[in-house]
Structure 1
Amino acid sequence: MHEVALVEHLLDAVQAELPTAPRSARVRRVLIHVGVLSGAHPEALRFAFDFLAPDYLGEGAALEIIEIPAVCRCQTCGTASEINEPVLLCPRCGSSEIRMEGGSELTLQEIDLDIDDDSDADATSSQDV
């Protein structure tokens, strides 16, 4: 399960951003994009995040995953087909003149923080880092 190593790397990247945040900031949400052809399984990423995040970020951080589709664009017939697995030929005309677009991403997009206001302990806000 290489997702554990991927999540460790993700959490390291999140921690690297935290020194620029206010001292009272707490990670509320981490948003990542995962391509359908990336080889990473969203459910395994969620499981690893739920297990590891408390040690890295404290309690309460949530992982949001947006799955990014892959598109096979045929240079012969012009068809753009959304795919869920690698292909060698155009699904419409069978041409080998295809170009893959997207679907291999695995990127950190946003970190949302709760920031306690010293003047009002109940006030929180969200900040993208």
Structure 2
Amino acid sequence: MDSYKIFRLDDQSKYECLFITTSYQDPFEDIHLIESTLKESKIKGYALFDLLSQIGDNSERFMEAYFNGEVFEINSFQFLEVPKNSIYRTLTIDFFQKNSFILDETILTSIQKKMIANGITI
């Protein structure tokens, strides 16, 4: 199983795509595979990473980076705060709710898993 899932976002967003980690494993160990996938998909621009399954719901959960069409620009990686009512959090919760079996591969607490199962955005 991949350690991430990529979603293409619409033109209304600053971000071209959303990466959702799907396990406690570090998705950046596969950075070259991620870059290859983006290149094949002809994606260029900012990517948003939701690291919920890897590090939990904390201040380092969300990270953005710029993909120049070939590679991520190393100096563009930065953590950011994403509001609780953000569409990005909702997309992640919807994904995990539809793929609840993945939650067993995360570091989330049983309470967080129940919240997600009930559609509560964290």
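Each value in this text was obtained by applying a stated rule to the coordinates, not by laboratory testing. What you see is a predicted model; the values in this text were computed from it and never measured. Cβ atoms are built from the backbone, for glycine too; each structure is taken alone.
Quick check on the output: 16.9 is mean count of other Cβ atoms within 10 Å over residues 47-54, derived from one of 1, 2. Which one produced it? Don't skip to the end; give the middle numbers.
Values: 1: 16.9; 2: 22.9.
Label of the originating structure: 1.
From which structure (1, 2) was semi-axes √(5λ) of the Cα gyration tensor in Å calculated, if the value obtained is 24, 15, 13?
On the way: 1: 39, 15, 10; 2: 24, 15, 13.
This value belongs to structure 2.
Work out distance in nm of label points 7 Å out along Cα→Cβ at positions 23 and 79 for each of structures 1, 2, then name the structure with the largest result. Walk me through the intermediate numbers first.
Values: 1: 6.2; 2: 2.4.
With respect to distance in nm of label points 7 Å out along Cα→Cβ at positions 23 and 79, the highest-scoring structure among 1, 2 is 1.
Can you rank 1, 2 by relative contact order in percent (Cα under 8 Å, 6 or more apart) and just name the one with the largest value?
Numbers: 1: 31; 2: 22.
Greatest value across 1, 2: structure 1.
To test your reading of the models, identify which of 1, 2 gives 0.05 for FRET efficiency 1/(1 + (r/R0)^6) of positions 7 and 95 (r between Cβ atoms, R0 = 25 Å, to 0.05) when calculated.
Label of the originating structure: 1.
When distance in nm of label points 7 Å out along Cα→Cβ at positions 31 and 63 is compared over structures 1, 2, which one is greatest?
Values: 1: 1.8; 2: 0.8.
Biggest value here belongs to 1.
11.9 is what came out when mean count of other Cβ atoms within 10 Å over residues 15-22 was calculated for one structure; which of 1, 2 is it? Could the numbers behind the result be given before it?
Values: 1: 11.9; 2: 21.5.
Answer by label: 1.
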